[in-house]
Structure P
Amino acid sequence: MDRDRLLTNVTLYWLTGTGGSAAQVYYEDITAAAWSDAFGPSGVPTGVLVSTARDLTVRRLAERDHHVVRWTEHDRGGHFFAMEQPALFVDDLRAFFRTLR
């Protein structure tokens, strides 16, 4: 990812005041274990797309707290997978929702 794209992304969060809501997913991830211990794992079907080139995700931990029905790993992309590999992201998203019909 080049510097201009990164700065554009950061600027959009800063100027629109959406940094907090964007960080909500990280807060939820941190507190997921306590929620799961109190109420049990969620029954909501969950799809996971992981870029093994940059991210490390332990599948058994994801499956402990979520009802994982689709798990996809790609050896390219990165933290901003949808922006870096949009075609792969859309293909996986469509495949996930096809299973829920």
Structure Q
Amino acid sequence: MEGPAYPLWVANAACAYNTGIVECIGGENASGYSLNQTYYSSVNSSGLGNWRAGSDYPTAVSDQSCFTAKSEIFCVGGFDFSPGLSSLDDAYYSPFPSAG
């Protein structure tokens, strides 16, 4: 089943799920640059809802690891391809978006 198109072309974003919401963070655009945008969508028995813009991630990132615990999302490491390649040792967390 196909859902609504993601708001932008992206590869290697990290996505995590918690209580009916999926959130995707960063990734690389078609030019190979890392992104800091986040988007989230509701998930239900019909599939995905429309994507909504979330708060920007503090840095451009791709290939990071993200997970949820309780009502927060945690992301660690990754790469920044903007404009070269940098390995990141950053760790960030924030409240998981709500469906509202």
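Once distance in nm of label points 7 Å out along Cα→Cβ at positions 3 and 67 is computed for every structure in P, Q, the highest value turns out to be that of P. Work out the source of 0 here, i.e. which of P, Q gives that when helix-only ellipticity at 222 nm (-39500 (n - 2.57) for each DSSP H run of 4 or more, over all residues; to 500) is computed. Source structure for this number: Q. From P, Q, which structure was distance in nm of label points 7 Å out along Cα→Cβ at positions 59 and 75 = 1.1 calculated on? Working through the options, I get structure Q.
When FRET efficiency 1/(1 + (r/R0)^6) of positions 11 and 43 (r between Cβ atoms, R0 = 25 Å, to 0.05) is computed for each of P, Q, the one that comes out at 0.05 is P. Of the structures labelled P, Q, which one yields -0.36, -0.80, -1.12, -1.20 when log10 I(q)/I(0) by the Debye sum over Cα atoms at q = 0.12, 0.18, 0.22, 0.23 Å⁻¹ is computed from its coordinates? The read-out comes from structure Q.
Just so you know, all these numbers are worked out from the coordinates, no wet-lab data involved. This one's a predicted model, so the numbers in the text were calculated from it and none came from an experiment. Cβ atoms are built from the backbone, for glycine too; each structure is taken alone.
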